[in-house]
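Multiple structures follow.
Every number in this text was worked out from the coordinates using simple rules, so none of it is lab data. Just so you know, these numbers come straight off a predicted model, no measurement behind them. Cβ atoms are built from the backbone, for glycine too; each structure is taken alone.
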Structure 1
Amino acid sequence: MENSSTKISVNRNEVNLMINLTERTLIDNVSNRDAVKYLKGIFGNVERFKGRLTDQLRELHKNEDIPQEDVNKFKCDDFMDEIEKIFEEESPFTYEEAFKIETRDFQAQVFGSINVSEMIQKLGSNRIATDGIEVKHKRFDEHGNLLGVEDYHNIYEVYEVLGEKLGLSENIYALKCWCTSTNKEHWLWIEDQYKDKPLEAVASTFRIHKNLIPYIKELKRQGDVLLVEMKEDVMPDGEIVPLTAEQYFGLLTSQS
């Protein structure tokens with residue numbers, strides 16, 4: 001159902017959920033048990049989970065202007081009781097379980113709740129390739145106003161991560177992206193065909209319809225989220241391809 005009384009949006013640093021009270025789901029197309037396993041990895045204990053999420057949802061729902069005839073449909077308190085019970089029963093996703101998640105968007109959410117650097121250290125890894133590039137990026141304030149353009153030196157390192165503890169017969173590859181100016185780092189999983197080419201590896205994480213590439217004006221990136229500004233409206237069509245390093249770094253104007 002689409003009216004606002006059936007759903008509660010939660011969008012903060014810790015989680016990003018669209019909770020459907022009518023369907024009694026926390027995340028679309030994800031079982032509540034899996035959703036709670038993800039949330040357990042974020043909140044850790046039930047007291048923090050209640051204080052930062054379910055208690056707030058109960059209060060938010062209580063204050064909504066819901067028609068009397070619809071009240072029995074939602075039963076937010078009952079749903080939150082059910083979710084809290086699952087929270088006490090479940091454990092966070094293990095590394096092996098996270099790799100087996102089939103829904104790509106949800107898997108990205110789960111990995112966002114895992115300390116990938118710590119995970120790679122525990123699994124065991126070897127750095128096999130390093131490359132860097134000088135970039136100029138736009139800088140914005142919290143209201144989206146352009147503050148200027150700054151020079152950054154980005155370093156990309158490829159690590160071969162041992163797959164044995166994940167139940168895998170082959171090793172996997174991770175790309176560490178970090179900036180020498182801010183000392184911030186971000187990790188991306190990459191395909192083995194890019195393991196020896198760090199710049200091509202990061203570019204390969206952006207995929208788009210091939211017919212759109214000539215019309216891209218600029219790219220902006222925030223973690224795994226990529227935004228495209230076009231020169232003109234073009235209908236996506238045909239093959240979806242990764243960008244080359246030249247295309248990616250030539251079009252990227254901002255990232256955080």
Structure 2
Amino acid sequence: MMKKHATEPLSHAGILTLFLCVPLLFSGCAGTNHELAGKRARAEAALGLSLVQQNQARAGLKHLLEAARLAPENARIQQQLALVYRDLKYYAPSLKHFKRALELEPDFPEAWNNLGTLYLLLKRPDLAIPCFTKAAETLTYKTPHFAYNNLGQAYFQKKEYRKAIESYREALSFAPDYSLCWNNLGNAYVAVTQLTEAEKAFKKAIRYDPGYPAPRFHLGKLYLEQKEIKKARQELEEAIRLAPEGPFAEEAKGLLARIQ
């Protein structure tokens with residue numbers, strides 16, 4: 001089965017944008033009214049997340065806002081609101097809710113990581129870098145490779161390709177089969193014209209996820225630049241086959257038309 005690469009809203013940047021379903025934690029409340037509010041907030045949050053996961057983000061947002069009204073000190077609900085706003089491209093309220101989540105829970109690595117992705121969308125890599133660094137260095141973060149990969153994307157956006165390579169390799173030290181990161185590493189090697197290393201990285205991405213079209217496309221472009229026409233055609237055709245409506249399909253078709 002094809003692995004999910006969680007890159008839909010940010011596919012051109014290769015940033016990890018998983019909608020993290022973090023458990024919604026509620027502390028015990030002293031009074032009956034607080035207990036009822038907590039139960040209602042849990043129900044509203046659960047319904048909101050369910051709707052978001054069914055691609056009904058706007059409907060889910062209504063319930064998450066109600067959950068936040070009922071439980072205003074819950075950092076996890078604040079982050080979920082921020083994520084929904086981000087993916088709907090309402091960046092100002094997204095930023096507001098990420099910051100509120102981190103006011104409530106300063107050592108919340110998922111929120112730091114996701115705030116960084118928002119800054120990348122806003123083309124503010126200098127603001128993203130400390131967010132990803134904070135997430136990656138938080139010992140309780142179970143998936144630091146996500147933050148290190150995104151840190152690489154921030155450096156790539158700044159055209160600091162050597163630092164990007166270093167960050168991607170750090171991510172891969174935690175998750176050697178992280179195909180998205182191998183693809184990003186390949187692009188960084190292309191940017192510094194280490195083409196042999198780029199080829200190896202794209203092949204690793206394909207090895208760990210044969211159904212992932214991006215490294216096929218990038219490897220095809222690399223072969224085309226090296227005048228290896230047969231190999232280029234094979235990879236570009238496979239990229240189109242895997243994702244005929246994907247972000248690389250039209251460019252791949254154009255490249256193939258030039259070498260027919």
Structure 3
Amino acid sequence: MQQVASVSEAQPPLSEAARVVDTFVAPSKTFTDIRRKATWWLPFILMCIVSFFFTSAVGKQIGFETIAHQQIDKNHFAADQINSLPRDQQVAAYQSAGKRTKVVSYFYPVLIFVFAAIISLLWWASLNFGLGAQSKYWQIFAVGMYAGLPKLFIFILAAILLYAGVGLDNFDMQNPIGTNLGYFISPDSPALRAAGSFLDVFGIWSLILAIYGTAIVTKKKPSQTAVVIVGWWIVGLIVVTALAAFTA
């Protein structure tokens with residue numbers, strides 16, 4: 001059977017901007033070019049810009065103290081601890097939580113970068129030692145960064161809706177827009193809501209791109225790389241769902 005790796009690598013070198021565009025219209029060109037040069041800086045810059053746009057919308061339209069209050073209410077350990085304090089100390093605690101939430105929100109791209117680095121390491125180790133691939137770590141990291149570009153639409157759309165004043169009353173920063181099944185599940189079922197959030201239109205798009213991209217970079221069949229990529233996706237789903245159930 002012909003492998004995805006048979007895609008011609010004789011194509012002219014792509015610019016970073018062309019790579020971003022081709023991720024959406026001709027992904028094989030982007031991932032083939034990563035074999036030539038495993039750069040990833042433009043997707044990261046776009047991530048920072050979109051994150052700032054989204055975080056600014058949340059701060060202006062919702063407020064970080066409100067977001068912090070919502071997050072604490074979802075965690076019965078934190079909620080019980082704060083609710084046991086005198087009223088004035090509760091107010092101070094929520095104010096401090098709001099400030100921390102603001103800082104973390106604006107530094108969110110850094111957290112995503114660290115998370116992407118860890119996921120890429122898991123993919124790279126699984127592909128190289130599990131499937132016998134001979135890929136380089138930064139190639140897999142670059143694939144993950146470009147494959148994640150569709151997810152930016154989640155936060156772009158969410159920010160636009162926030163500035164338009166849509167959905168302010170029931171806004172959930174962890175699941176800001178109805179592109180996934182979990183968005184439509186009641187908050188009273190946090191585990192199901194967390195699990196359903198993985199069934200996201202843009203998230204599945206990114207997952208498919210990651211499978212396809214790692215197949216090109218590693219010269220393996222998509223069916224082989226799917227075992228690795230989807231396998232770790234399932235692990236993530238189980239962990240997030242379990243945490244949501246435990247802290248609810």
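One of 1, 2, 3 was used to calculate distance in nm of label points 7 Å out along Cα→Cβ at positions 154 and 170, giving 2.7; which?
Corresponding structure: 1.
Among the shown structures 1, 2, 3, from which was the value 10.6 of mean projected area of the Cα convex hull in nm², for residues 50-193 alone calculated? Spell out each step's value before the answer.
Numbers: 1: 13.8; 2: 8.8; 3: 10.6.
Here the read-out was taken from 3.
Looking at structures 1, 2, 3, which one was volume of the Cα convex hull per residue in Å³, for residues 114-161 alone calculated from, given that it came out as 69? Please report the intermediate quantities before stating the final value.
Details: 1: 90; 2: 57; 3: 69.
Derived from the structure labelled 3.
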